[in-house]
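J.: Below are structures written as structure tokens.
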Structure 1
Amino acid sequence: MSEKPFEGQRPIITTLPSNVPRKGNKLTRYIGASLLRLGGWKIVGELPNESKIIAAAAPHTSNWDFVLSMLAVLSLGVKASYLMKKEAFFWPFAGLFRWLGGVPVARAKAGGMVGSLVTWLQQQDKAWLLITPEGTRKKVARYKTGFLRVSELTGVPVVLVAWDYPSKSIVIDKVWTLSGDHEKDCDAIREYLCGRYTGRISDWQ
């Protein structure tokens, strides 16, 4: 694999723009920041000043990606959400999953997951939704297009996010401009993220 261009040169993020949904307090921010720092990780880039975004995060190759994301959310004090199967929300774990930002989705519902997410986003005043376009931790040749369809139907922008293990950086990259061709956009997003950043298991990219 050739050397990738990202070298951790982006600014470290420490504050939130005014429109970003917030959650937590000084203690939770301290815990998140301390644990990230203990592992040598940092959050870099620029947070968009948006009340709603779909954060497409890749390359997703490890369960550690979720742990790092939760620590980043705690560290920044961002109120962020992620997808979970509706069946996972049972007692006594349902409350914990919701507190962590889990969004129950019913795949069998009319319209499927896309319809569920469109409805959910439209019901929120503020919502930062984290998705992984691979749809799995396994190696995939193509990304799923559902998140782009949700973006198109709701008008919520897609922001590219990456886990870069060599530099130990969680990177808030940029807002992706949609072309209307979901397959083309997915291929371009995959090429962009995997061409710049390296997941924990680089052979899966």
Structure 2
Amino acid sequence: MQVRYVAGAMLPTEWGNFTIHGFEDPRTGKEHVVLAMGDLDSDEPALCRVHSECLTGDALFSLRCDCGPQLQYAMQQIAREGRGLILYLRQEGRGIGLLNKIRAYELQDAGADTVEANERLGFLADGREYEICRPILQHFCVKSLRLLTNNPAKVAGMEAIGITVAERVPIHTGHNLHNQAYLAVKATKMGHMTHND
């Protein structure tokens, strides 16, 4: 798979100065972003978060999920170490898109859980793809990762495309009244690790 590098620039944030890099997937036309910090061209595994876009959680501060807090936590941890990267992939709603995600929310408001809602709309429970990660990581000369995730399937997905995951680093951002059921479904139906695992 090929990926087209578009541009890079400085991105000062609350947690430190990252560089932001834009990539385009020529197959789909989707634009993906990487936040990077420090010297990544090393044999040492890089701290990495592979984060799927969540407009509602990341930008609109929704309490229905834990996506925004996970992204912020990853930025904090990378800034603390001074080295790492976040691959921000444009696959909203675990791959179903923004408008279908809102439809799924509507089904959830009527009693479906997050997996049932996606399936009722005719989608997989999780339709995300990670193939684009390999050429992006190659661009940065990253050979292995310490992957910030609670999702064992993401670790398996990365390893399936030839990316070495040296360590799974858990993300614990807590829960609230609005996302308790969502987090429980991620644990029971999707195998996500909890703070007890």
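J.: Kindly point out which one of 1, 2 the value 28 was derived from, the read-out being relative contact order in percent (Cα under 8 Å, 6 or more apart). Could you put the intermediate results ahead of the total?
T.: Details: 1: 28; 2: 21.
Computed on structure 1.
J.: Kindly point out which one of 1, 2 the value 10.7, 29 was derived from, the read-out being Rg and Dmax of the Cα atoms in Å, for residues 42-81 alone.
T.: Working: 1: 10.7, 29; 2: 12.0, 38.
Working through the options, I get structure 1.
J.: OK, next. Taking 3.7 as the value of distance in nm of label points 7 Å out along Cα→Cβ at positions 34 and 58 derived from one of the structures shown (1, 2), identify that structure.
T.: Details: 1: 3.7; 2: 1.6.
Answer for the origin of the read-out: 1.
We did not get these values from a lab; they are worked out from the coordinates using the rules stated. Everything numeric here is computed off the predicted structure, so don't read it as measured data. Cβ atoms are built from the backbone, for glycine too; each structure is taken alone.
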